[in-house]
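Next up: the structures, one after another.
Please treat every number below as a calculation from the coordinates, not as lab data. Note that the structure is a prediction, hence the values are computed from the model and not measured. Cβ atoms are built from the backbone, for glycine too; each structure is taken alone.
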Structure P
Amino acid sequence: MEQVKTEDCAGESAGAFVFQSRPNHSLTRPQERLVFWSLAALCSAMALGFALMGYWLTLPFAGLEIGLLAWAFKVLRGREGDYEALMIEGDVVVLEWHVGTRGERREMNRHWARVACDCRTPGRNCRLSVSSHGRATEVGQYLSDEGRLQLAATLRSRLQG
């Protein structure tokens with residue numbers, strides 16, 4: 001469900017590390033249009049069939065359904081640019097993220113940064129955060145629980161070095 005890119009930056013200072021993650025948008029624009037119009041046609045055909053049998057009140061509800069479907073696809077398209085990135089280079093840890101219309105960047109001192117991974121049950125429902133000077137930032141939101149645990153281990157080893 002996620003796209004993850006982790007790399008050691010060759011040619012840069014020793015120990016440079018980059019982690020990038022973004023949601024997996026599995027439908028291309030043409031596929032999205034095909035799915036939308038197929039569902040809209042199916043909904044309209046069913047509503048029209050019921051309307052011909054005398055249940056005409058299905059038509060406005062079918063229109064509402066198609067409108068909500070169009071709105072849902074629009075919201076999903078608005079999230080195509082979402083990402084999060086974590087870079088460790090020298091003594092600086094840089095967190096960048098963009099969600100919807102908001103984007104932020106936070107820099108931390110590598111020696112003060114701490115990684116916390118809290119799971120409600122062992123290995124499940126995990127939340128990973130990097131904190132420094134009393135400010136915690138959640139990372140790995142597009143990862144599975146296993147991916148968060150693996151990223152936590154990687155970050156702990158990278159921040160110690």
Structure Q
Amino acid sequence: MSAELAAYVCLALGLSSALVAGVFQSFSDFVMRSLVAARSGTGIEAMQLINRKVYKTVFLVMLIGLVPLMIGFAIVALATLNRVGRDLILTAAVIHLVAVFGVTMVGNVPMNNRLDRMLSSTEEADSHWHIYGRVWTRLNHVRTIGSVATAACLLLAAVALD
């Protein structure tokens with residue numbers, strides 16, 4: 001792969017990661033705070049709906065689609081690119097796989113699945129809701145920072161490859 005083409009791929013993947021970061025940041029900044037501030041049943045029902053609707057969104061395609069793209073691009077970068085650009089691309093891939101996708105699959109998704117099985121009007125759901133909101137949001141902060149760091153590494157790689 002030429003350095004010029006790799007730079008364009010870095011820009012495209014970096015922009016995608018930045019867009020994912022924006023969605024995560026919105027949840028960390030005001031969506032979760034608003035849902036947790038609502039009556040428990042209302043907040044739970046809203047989050048359950050959000051979690052069910054996310055499966056048919058461009059956001060999820062980008063979040064999951066970045067995984068094979070980052071892995072494939074990192075493999076190509078290992079074989080064809082200069083040291084600085086290559087190392088930034090590899091760093092971006094590792095950050096995305098661990099801090100974004102890994103945290104999503106090991107942290108947020110299991111929490112969402114547990115919440116989805118709860119009836120919003122029960123005492124169990126009510127007591128679980130505030131813990132869920134706090135822990136889920138902390139994990140989401142990690143995903144936000146991971147997505148921003150991924151985007152930054154890719155944008156720096158694009159500059160290094162130019």
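A value of 3.9 for distance in nm of label points 7 Å out along Cα→Cβ at positions 46 and 94, calculated from one of P, Q, originates in structure Q. Of structures P, Q, the largest value of FRET efficiency 1/(1 + (r/R0)^6) of positions 78 and 142 (r between Cβ atoms, R0 = 25 Å, to 0.05) belongs to P. Tell me which of P, Q gives -13000 when you compute helix-only ellipticity at 222 nm (-39500 (n - 2.57) for each DSSP H run of 4 or more, over all residues; to 500). Label of the source structure: P. Can you spot which of P, Q the value 16.6 was calculated from, given it is Kirkwood radius over Cα pairs in Å? Structure Q accounts for this read-out.
When relative contact order in percent (Cα under 8 Å, 6 or more apart) is calculated for each of structures P, Q, structure Q comes out greatest.
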